[in-house]
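Before anything else, here is the set of structures, which you'll find just below.
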Structure P
Amino acid sequence: MTEGIWIALIGAGGIIGGGLITAFITWANRLSSRIQRLERRDKLSWLYIRSLIDHAYKHAPGVPLPEPPEGWLDETD
């Protein structure tokens, strides 16, 4: 093969490799963001469950339940 073909192949490989790396980094960032949102929701869920348990032990029937924490009902992907 000639030198020009090798340069073209190396350039094409670099473009394809760069695109794959960019796609992977984008995917990893979205996944990390989703994991952080789910961990926050999990923490809020445990806090809410704990407040419901405390409510059940401290209050008589008919007393309104505590409200869920702010952001607990937000949608997650």
Structure Q
Amino acid sequence: MSFEQAHNVNDVLAKIRSMVRECNRTDINDIVKAGIKQDLHVIKFMIEEALKACPEYPEEQEWLKHYEQKKLINILKGD
């Protein structure tokens, strides 16, 4: 039995990146930018709740540690 994911992480990440770009545009007024940032906060809060609602999988802590190490290396490289 195979499982087909009903979502595409790259699509979600692309939308979030687009929202960040919009927040940094100089031709958009601050009220619109504030609304976009509020939407990002709503997404963040929903993700936090979603993570709490999901069970932990066996390799999760190892994966998180590895991911954090990659982020730190990229920061140190200046990426």
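Throughout, read-outs are computed from the coordinates displayed, never taken from laboratory work. Predicted model, so just to flag it, every value in this text is computed and none were measured. Cβ atoms are built from the backbone, for glycine too; each structure is taken alone.
Which structure, out of P, Q, was distance in nm of label points 7 Å out along Cα→Cβ at positions 18 and 50 calculated from, if the result is 5.0?
Working: P: 5.0; Q: 1.7.
Source structure for this number: P.
Assuming 16.6, 51 is Rg and Dmax of the Cα atoms in Å as calculated from a single structure, say which of P, Q it is.
Numbers: P: 26.0, 87; Q: 16.6, 51.
Derived from Q, not from the others.
Tell me which structure, out of P, Q, gives 0.00 once FRET efficiency 1/(1 + (r/R0)^6) of positions 10 and 58 (r between Cβ atoms, R0 = 25 Å, to 0.05) is calculated.
Derived from P, not from the others.
helix-only ellipticity at 222 nm (-39500 (n - 2.57) for each DSSP H run of 4 or more, over all residues; to 500) was computed and gave -27500; which structure, P, Q, did it come from?
Working through the options, I get structure P.
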